[in-house]
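Here, each number is a calculation from the coordinates, and none is a lab measurement. Everything quoted here is computed from the prediction, not taken from an experiment. Cβ atoms are built from the backbone, for glycine too; each structure is taken alone.
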Structure P
Amino acid sequence: MVERGDAVVVAVSGGPDSVACLHALLDLKEYELGITVAHFNHGLRGKEAQRDAEFTEELAARLGLEFEYGEGDTTRYSLKSKLSMEEAARDLRYEFIDGVRKKHRARWIATGHTLNDQAETVLMRLLRGSGLRGLAAMRPVGGGAREGVIRPLIEVSRLRILDYLKHKKEVWIEDSTNLKADFLRNRIRLHVMPLLERLNPSLNYTLGKTASILRLTSEFMENEARARFVDVFPGEIQSLRGGEKGVDEMGGGTAGGGEFIGDVRALRALHGALRYEVLRLAIKKVKGDLRRIAFDHVDAVDTFLIGPKVSGEIDLPADIIAAKGYGLFVIMKDGLKPQDYAHRIPSPGSWSFPEVECDVGEGGEGIDVSNDPFTAFLDGSRVRFPIEVRNFGEGDRGIRFQPLGMEHHKTLKRFMVDSKVPRFLRSRIPVFMSGGEVMWVGGLRVDERFKLDGGEKGKGAIIIRLKRPVYHFSGGVYKVGIKREAD
């Protein structure tokens, strides 16, 4: 877990487990660890909490260690954040201790979790209906929302810990709330565990071993999901907002922001367990964490995406949305739904707006009218500045244009439907207009009235090149590409 010279912040409550953890690390003299003692007062136990803080501070002073103290109003935070008291207390505690870690530039936070705690956690999560990762319980080193946390005693029983402290003639204090059945963990510890231990005296070891096996399985599934992530969310289509600085080890997009657009067929091809993991990773990357996201939520997304319904969307906690249409789906935050926009382009040049970026130029002789879907070659005699670039909005259903190669007009909505553009992508497609008429549905089709005739005789052409990631459709078949920069 630790290497020579590591700085470690030890979370010490004053109870036997955390005191034993502190001494165990101090006994590793050959590692020359830099240890800081951190104690947090949750504001729940009045004078007893003050006693614990004084005891811990005196312990740190006796051992010649730096001491950091913090306190918080757990009740108020619980009401404000709509978390249980247990969750609120844990959040406040870890926030404080992580702050101490950063202050002292420590590598690790060490906690006194034991084999007994691990066994209780397995039972708690089993009762709550946790999946594979939840039943794997606490990892010895980091993992999940607790990166940088080590649990040196996670495979040591509380009985051995008490023997260790007695051998060292070390004292500790007891938290009276541990004897109250107010919280689920306490009820399991006080009532459930003793009953089960009658059936299996080695219950703590058995449940701890089960957690270890499930953790190995979970880690394997995580690695497999990471490897298959780009199969479901191809790197070039993952997001319109992935962000160059947000790319991570899973191949694109941002952590705690953005969105991921995937292929339903690729998802359906995976085994159910692997589908779950891939979707879970996508949700985590979009949301930034998996708080309030349970197995049932991910399972609901999976059922919806691989089911027979062609299109639709479902809501998840924390304003996360899963939507699909025409073989594509998106995982995104509700707040990232595109808003209507309309911008004026008064003249040729390079133009950058929050929603779209493009180059507008004038052509001359010898222009190659290519098939690049991100470039429109328009008849300059028809184009009038200012050009307007806007998105397709719900109020634009009646706007009509004449798709290239067609004799008749279509509404933009009908064109989007016929081109099998998913509903969640329609408002992303930039529409370029001149004089109130549609010239080009960006990445999709030029209007017949604005087409450039003459093959390579491009004199007088207006050329528009999209520079942002865009989606295009051809012949009713979905295709993807990115025009990152104009050549």
Structure Q
Amino acid sequence: MIVPRHVLGGKGFIAPSDKLNIAGIGAGGKAWDNIPGAYKDGQENIVALCDVNDSRAAEMYKKFPNAKTYKDFRVMLEKQKDIDAVMISTPDHIHAIATLTAMQLGKHVYVEKPLTHSIQEARVLAAAAKKYPKLATQMGNQGSSGDDMRKVQEWIAAGAIGKVTRIHVWSDRPVWIQGVPTPKEVMPIPAGLDWDLWLGPAPKRDYHSVYAPFRWRGWWDFGTGALGDMGCHLIDVPFRALELTYPTSVEASMSQAWAKDFEGANLTESAPMASTVYFQFPKRGKMPAVELIWYDGGIQPKRPDELAPNEYLDTNGVLFEGSKGKLLCSIFGSFPRLLPTKLQQEFKAPKPTLTRIPGGHDEGHHQNWVSACKNGTPTSSPFEYACKLTETVLIGNLAIRSQNVKKKIENSDANNYWANKEFPGRTKLLWDAAQMKVTNFDEANQFVQRKYREGWSLSL
């Protein structure tokens, strides 16, 4: 009698009991990468899928016909007891509540970047990671699993460019609408979309296509702008290489070029078309204080003098400035090179000291989390790290949003130009990480945490 290999457990066979039962919250958008990336052609089980929009989820539902489907993730997590782990690929404003709900029910979690919508939410999830240490957590900044990210860390640690005191980080985002007024017209809710569930903890408002399905990133109630979208990818590179934590101050300038076309319109609910943000980080051991400058909306730093006029500067990149030279790389730390060229030619790369992740920043990041769920191995971007990176990114947004907060300068000296006039919010905010607050402009602290709509809460 011939016994099939799958009965004997031959090479490549995975017993059903060894498979991870994964649920997806958000079945459209980034879930199209995340869920198949964890599933890996049947090595794990996709047992449940949840999305508030039937049309956005249709392709995923078709791909995994055996998965039970839901519209409300709270119902899914409460009813379906066979779920081991959850992948969250929703708009930013749902991340923290969905994540904490899953963790409190004992589920491992993979959450898209940025990890949270507010700074206070990041602190809550950091506390949750400590409370539930056996749960595998991972933020979806896939570059953290890449070889090039580790190569940059090793080069910096080896002193390739000396002591770093300034970093430039830039992105071509947004590639969606920002800097526009809140629409006044009401549009019909598309068939299959539960708009109330889509809003979740955000304030009630009428549906408009300018918000969903994709354009939510540019609206403060739902997204975190270009900095929130790409900061966890790009700032991740220097954050790791220079062992950064929380900044001590942040300031910003921004452009809302379309404002002139909408006289009297409300532009405070939408992120700007472009911004520049300056972060100051303190000394860390023997490493000096660092200034990190963020640019988005297509704005880029001055080209390094060491680049030839026709050499390419990527649309998303990082430039380290050190005492001995410079290091230029693209997103995820990819294509790193030392400047000037002579420095690269003379540089002897150190032997790898950091563990590489099989599959790198492509399939590796998802499988790195799956392995952690099943075997307890470390993840590349656990909440202990991801919460600090996310919070730093969101501190930048405090400076951006404060530009729309006007404050009257009270002064009895009538000859003082600043006296008794209204000016935009301060461009430089002093951040006290221990107290989680801005100390020199209290108006900015209204953005540190959000108010949840009735029926929604975040409590550890």
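As an exercise: FRET efficiency 1/(1 + (r/R0)^6) of positions 24 and 448 (r between Cβ atoms, R0 = 41 Å, to 0.05), calculated from one structure in P, Q, equals 0.00. Which structure is it?
Details: P: 0.00; Q: 0.85.
Answer by label: P.
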Mean count of other Cβ atoms within 10 Å over residues 224-231 - structure with the largest value, from P, Q: Q
log10 I(q)/I(0) by the Debye sum over Cα atoms at q = 0.08 Å⁻¹ derived as -0.50 - corresponding label from P, Q: Q
Among P, Q, structure where FRET efficiency 1/(1 + (r/R0)^6) of positions 64 and 104 (r between Cβ atoms, R0 = 25 Å, to 0.05) as derived comes to 0.95: P
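Figure out for me which of the structures P, Q the number 10 belongs to, where relative contact order in percent (Cα under 8 Å, 6 or more apart) was derived from the coordinates. Could the numbers behind the result be given before it?
Numbers: P: 10; Q: 20.
So the calculation was done on P.
Which structure, out of P, Q, was helix-only ellipticity at 222 nm (-39500 (n - 2.57) for each DSSP H run of 4 or more, over all residues; to 500) derived from, given a value of -10500? Before the final figure, lay out each step's value.
On the way: P: -10500; Q: -8000.
Structure of origin is P.
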